[in-house]
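The structures come next, written out as structure tokens.
FYI, it's all coordinate maths here, none of it is from the lab. Every value quoted in this text rests on a predicted model; they were computed, and no experiment measured them. Cβ atoms are built from the backbone, for glycine too; each structure is taken alone.
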Structure P
Amino acid sequence: MTPIQLVLDCADAHAQARFWAAALGYEVEDHHDLITQLVSAGHAPAEAAFELGGRMAWRDMAACRDPEGARPRLLLQRVPEAKVAKIRLHLDLQVGQEARPAEQARLEALGARKLYDGQLGPGTWVTMADPEGNEFCLT
């Protein structure tokens, strides 16, 4: 089996990592020790990192992961260009119809917004956008 990670381009990798960690029940990765080691050994330039909350963090990327290790890691990478079109890959958060209203409200409180309700036959979902406008669905 080939492990995968999902990579999401964004403007603010650290804010997006916090949003997605909260949305998915993931934990934001702490790269302080790795950064310190790589910069000290000359393998990474000091300007590739900055201090965030008293810890060193990569300037252009952040990541979050499933604490159980069962679901894919999510890497957020800062890119210079803004999102201009619908992304071709999106996440479906499978919460179930009964839990959907509460989960939608929770995600909106984190900064997501509802785009529209969808339905195909008996199947329904809510299409939402994360704080940077990347689409995802609650199914």
Structure Q
Amino acid sequence: MNEKMSWKECVDQGIIIKTVPDEERASQMLNIANLRLKFWDKPIDDKFVALKVEAYYDIIKELIFSHIYKDGLNCTNHICLIAYLRNKFEDFDFEIEKIDELRKVRNEMNYRGFVVKKDYLDRTELEFRNIIKELKAKLEL
């Protein structure tokens, strides 16, 4: 699969489709993201770093899906979630690159057994938390 897709490719290939805006589903995704964030909002033992990194990806993904459902869309792959963000938000390029980096790290962990070091979480956690804050602020649910 192509590691980068445009909005047009995602729509033309039926990966992002138009549906009916679903505020309830958007709200449910926001609620589960908030629940995950609350669960992981604590210091952890170093042996759980990979799980916390994965949790940040899930939280961000759920917030993106909340936006998608609110906008009356659906998406069937994570690469097109990035295309959606690029299409929807201006001045969000740095954050989008960090989200895509996190997606790749999470894939390496899940599919190749990559071990995330504590150093990665130390360097990126504040950025992930800021991205979560921004995505929630832009949601307006």
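Any idea which of P, Q comes out highest on percent of Cα pairs over 24 Å apart? Please report the intermediate quantities before stating the final value.
On the way: P: 37; Q: 30.
For this comparison of percent of Cα pairs over 24 Å apart, the top structure is P.
Using percent of Cα pairs over 18 Å apart, for residues 55-102 alone for the comparison, can you identify which of P, Q gives the largest number? Don't jump to the answer; show the numbers that get you there.
Working: P: 57; Q: 20.
The maximum falls on structure P.
Work out which structure the value 26 belongs to, where relative contact order in percent (Cα under 8 Å, 6 or more apart) was derived from one of P, Q. Working shown, then result.
Values: P: 26; Q: 34.
Attributed to the structure labelled P.
Of the structures labelled P, Q, which one yields -23500 when helix-only ellipticity at 222 nm (-39500 (n - 2.57) for each DSSP H run of 4 or more, over all residues; to 500) is computed from its coordinates? Don't jump to the answer; show the numbers that get you there.
Values: P: -7000; Q: -23500.
Only one of P, Q returns -23500 for helix-only ellipticity at 222 nm (-39500 (n - 2.57) for each DSSP H run of 4 or more, over all residues; to 500), namely Q.
Consider the structures P, Q: one of them gives 3.1 for distance in nm of label points 7 Å out along Cα→Cβ at positions 15 and 31 as calculated from the coordinates. Say which.
Working: P: 1.9; Q: 3.1.
For distance in nm of label points 7 Å out along Cα→Cβ at positions 15 and 31, the value 3.1 is produced by structure Q.
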